[in-house]
Structure P
């Protein structure tokens, strides 16, 4: 299924992962190691799973990999919300807004793919 043409979700999640890395480094500079590690793992995993979906063996496999990316996005949303609500943490509002866009894109792609494949 992989193609060399531009892919919005692949590009967007790669850029998001780079911003997550910067945010995790900022957390580490503030000695917030546990949360930094969790955000780094889940936030970069979104793009890794989206990228892996591009080489899916079937439509069902494609949908499954995107669902994993969506789960990682939900986890990342939790960690960012925790940071926003905690005292003495850098403000992640910009990341939260970008993540909402990622979640919306993933939901739409999964929904459309299910309809096209008739996989429920």
Structure Q
């Protein structure tokens, strides 16, 4: 997938490390089969089979495509930011120890940080 120009709201989130309002994103309650890719560069990030309902208001995944997401200590010292490993786009945050799935990990991702490729699994 080729990258497309970002909207001002996508720039605020992806480049400015912002957050979309909870329960507002396209992919929060979205359950089609396919792959979620970086909105900025198109790199595959998550498989639909790793998405789960967490109730937090943002798309949640308990696994990533190997090597697709990097973790960085957040400036607040409390959270861990997740970024696209290919282009550094801000995706959201990762949380562990919540016991929501067997993998005990929740990637909490902004819908605007991703695009969806239906029926396509990398």
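Coordinate-derived values only; no laboratory data. This structure is a prediction, so every number in the text was calculated from the model and none was measured. Cβ atoms are built from the backbone, for glycine too; each structure is taken alone.
Some points to look at:
- Value -1500, calculated as helix-only ellipticity at 222 nm (-39500 (n - 2.57) for each DSSP H run of 4 or more, over all residues; to 500), assigned to which of P, Q: Q
- Which entry (P, Q) yields the derived value 14.2 for mean count of other Cβ atoms within 10 Å over residues 31-38: P
- Origin of the derived value 27 (relative contact order in percent (Cα under 8 Å, 6 or more apart); candidates P, Q): P
- Structure responsible for 0.30, with FRET efficiency 1/(1 + (r/R0)^6) of positions 23 and 63 (r between Cβ atoms, R0 = 25 Å, to 0.05) calculated and labels P, Q on offer: P
- With Rg and Dmax of the Cα atoms in Å derived as 13.1, 38, matching label from P, Q: Q
- Parent structure of the calculated result 0.8, given that distance in nm of label points 7 Å out along Cα→Cβ at positions 7 and 39 is the read-out and P, Q the choices: Q
- For mean count of other Cβ atoms within 10 Å over residues 15-22 computed as 13.6, the structure of P, Q it came from: Q
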